[in-house]
Structure P
Amino acid sequence: MTEVLARKLARDFPEFTFAKSDIARWSPDSRTVFYDDSVANLLHELGHAISQHTDFVQDVELLKLERDAWEIAREIAPKYGVKIRENDIETALDAYREWLHARSLCPRCGQTGLQRREDLTYFCLNCDAKWMANDARSCGLKRRLVK
């Protein structure tokens with residue numbers, strides 16, 4: 001089903017390339033929508049493409065990009081006879097919310113910190129610790145204290 005939908009989308013959105021992959025994602029460099037077996041994910045990644053999402057600076061910005069892409073997917077879906085369940089969208093967004101929360105936890109005292117725009121480090125209001133976190137979207141989260 002995703003291959004059939006991808007062919008229709010390729011006709012309707014010739015400015016993008018569509019490619020089957022194990023992981024659904026949008027590549028702004030190659031202007032390619034990589035899709036897996038989920039039609040919802042395919043439309044979501046197309047939402048990133050239509051929005052011309054490239055990258056984010058602060059971690060919280062990623063949640064906005066994801067929410068925007070799901071909104072576009074929700075708008076496009078009926079045209080292609082696809083029903084995207086709200087629960088599926090919320091489950092996907094919850095994964096990003098959990099990612100953001102885990103990155104913001106102070107490695108020293110466990111309290112939630114704030115990310116600084118200047119250097120993208122996190123700062124703990126409770127114990128004054130400062131830390132950085134790896135990307136961890138596709139690997140284990142690592143936070144390291146910095147001076």
Structure Q
Amino acid sequence: MAKVLFDTSALIPVVIDQLERHETALHRFTQERDQGATLCCSTHTLAECYAVMTALPLPKRISATEASHLLEANFIQGLTVIDLTSEDYARAIQLCASKHRISGQIYDALHIVAALKEGCETAYTYNLDHFESLAAGKIRVALP
């Protein structure tokens with residue numbers, strides 16, 4: 001059975017219908033699930049999703065309670081959540097350092113480390129450039 005990872009940029013539009021990418025992200029998410037793939041995200045992704053969802057400048061803002069409910073109902077209960085250890089964080093830091101990546105690219109590296117740890121075949125993201133560079137061919141990187 002295939003395992004696929006969804007990063008923050010690919011998960012948030014799945015549940016926020018006010019976003020332009022909602023239909024595309026939801027379609028890919030549903031398609032992968034219906035084809036029997038194991039859908040994954042990391043523990044870091046959950047925190048990042050909460051932070052982004054509650055800060056989005058939307059006409060109908062997402063409250064803390066709504067964000068918590070969306071995460072619980074759709075991702076915590078519906079996905080395989082990959083626990084990241086201090087060793088995983090160290091791998092992500094080493095990966096960034098080895099590729100001379102700085103700043104927020106560490107968060108992209110955490111997604112790649114989680115995907116590799118779980119044996120995912122594909123990582124879905126809207127941040128292709130950073131992911132492809134960090135994945136270095138070890139995992140397929142694709143748009144949702």
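A short reminder: the numbers here are calculations on the coordinates, not readings from a lab. All values derive from a computational prediction rather than experimental measurement. Cβ atoms are built from the backbone, for glycine too; each structure is taken alone.
Remarks
- Read-out mean count of other Cβ atoms within 10 Å over residues 31-38, computed value 18.1, structure in P, Q: P
- Label whose coordinates, when helix-only ellipticity at 222 nm (-39500 (n - 2.57) for each DSSP H run of 4 or more, over all residues; to 500) is calculated, return -15500 (choices P, Q): Q
- Value 1.00, calculated as FRET efficiency 1/(1 + (r/R0)^6) of positions 39 and 119 (r between Cβ atoms, R0 = 25 Å, to 0.05), assigned to which of P, Q: Q
- Per Cα Rg over 2.2 N^0.38 Å, the highest-valued of structures P, Q: P
- Between structures P, Q, the greatest calculated value of relative contact order in percent (Cα under 8 Å, 6 or more apart) is seen in Q.
- Percent of Cα pairs over 16 Å apart, for residues 87-126 alone - highest-scoring structure of P, Q: P
- Structures compared: P, Q; top value of FRET efficiency 1/(1 + (r/R0)^6) of positions 63 and 135 (r between Cβ atoms, R0 = 25 Å, to 0.05), i.e. the largest, recorded for P.
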